[in-house]
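Each structure below is given as structure tokens.
Read-outs throughout are calculated quantities, based only on the coordinates presented, and are distinct from any laboratory measurement. Not measured: the values here are computed from a predicted model. Cβ atoms are built from the backbone, for glycine too; each structure is taken alone.
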Structure 1
Amino acid sequence: MNLILLGPPGAGKGTQAERLMSRYDIPQLSTGEMLRAAVAEGSDLGKQAKIIMEAGNLVPDDLMIKLISERIGHEDCANGFILDGFPRTTAQAQALDAMLVERDLRLDKVISITADEEALIERISGRFSCADCGAGYHDSFKQPRAEGVCDECGGGNFERRKDDNRETVMARLDTYRKQTAPIIPYYEGDGRLVQVDGMAEITAVGDAIQALL
């Protein structure tokens, strides 16, 4: 099962990816993780990417496609993969399709998780976690059972990501609208795109995705 997960920040892509990974025994492929791994391994592609990133430039599409092509050739992708964070533009979507054709592969579905933007801002800006074990919490939706004490490890140190604030989230949503949302019509055109309401309960979202697959 070869899938792409689309959706604005905070729509629940990571949570649903974990469910799909377990169900289909396929890995989630993050472009950021692929780049870091390639650089750490010192592969030819990694060396090229390192030079570009150290110069403060974006890794070009052709190099990203090569990294993805190399990655999906690994044994853990024998049953398929979930792409997260790529493609972000129509040109990248077209290049990805061309590469998959060369490998005699195709995308089965592109899952677009939709969500109300104001609700996403609240969802993201209210997040915090235990600094000791990483357990996640939320100001409105999931407070620790005992105030100031982590449910998982009993620690009392909590932290928030610096970019989990209203202004940053609004900027990230604006970037998504401008850069990534325009690829939705590309995948709608040949029937590969399915849309799911990401504001439903997590299990309900997962069940809806499964029904569409």
Structure 2
Amino acid sequence: MHAPPELRGGFTIRLAGLIVGLFLCAVGIVLFLESELGLPPWDVLHQGLAEQVGVSFGAANLIVSGVILALAWALRAHIGLGTLLNAILIGSFVIALTAIDAISALSDETLAVRIGLLPLALACFGVGSAFYIAPSMGAGPRDSLMLVASRRLRLRIGTARTVIEVLALALGFALGGTVGIGTLVFALGIGPAVEISFWLLERTPLATPAVASPQP
């Protein structure tokens, strides 16, 4: 798949889909963090940059997001309401979810349980990405880069996402970021998870039917 599906319906329906998608992405982040099996690739980069530049982890996150967003914008990615809500809501959802005792207690579970959180986290990321990108209201910095790279380099969306994650991981590791088994699972699994979720959404009544390309 080289382009995401489009969500059917008016502004209110598409906005609801976007918010649901961002919530599912936040669930994926929380499950991944509670597994304590390694930082996601972009957070490895944030950590490494923070150590090298002497800024906080949060500041490094903002710096990287700004650079990626500027790059995506320069490559003519669609920047819109979804981009802004991505920046605001995911962090808010993560804070709310981690305040729930039953969720924060997941990190104390056995290794087998915490390993089991990884595929669940990837599924939440994949489905969440599909629902918040399909409304066509603009994606977050990293997803915008994924979409524009897929379009300009004529790569499958899953391939573009995997390449970007691996590059972020390699740079973060070179800067001194911490890598674990969960990091590798995320880097290699997020691309296929997103593309499969796009593929499934496209085949539901929620998506606008794709227009067949004219035959030469």
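Observations, loosely collected:
- With distance in nm of label points 7 Å out along Cα→Cβ at positions 74 and 194 derived as 2.6, matching label from 1, 2: 1
- Origin of the derived value -24000 (helix-only ellipticity at 222 nm (-39500 (n - 2.57) for each DSSP H run of 4 or more, over all residues; to 500); candidates 1, 2): 2
- Which entry (1, 2) yields the derived value 41 for relative contact order in percent (Cα under 8 Å, 6 or more apart): 2
- Top of 1, 2 by volume of the Cα convex hull per residue in Å³, largest first: 1
- Value 29, 10, 7, calculated as semi-axes √(5λ) of the Cα gyration tensor in Å, for residues 138-177 alone, assigned to which of 1, 2: 1
- Structure (1, 2) behind the derived value 14, 33, 28, 19, 6, 0 of P(r) over Cα pairs in 10 Å bins from 0, in percent, for residues 106-201 alone: 1
- In this comparison of 1, 2, the computed figure 20.2 for mean count of other Cβ atoms within 10 Å over residues 10-17 is attributed to 1.
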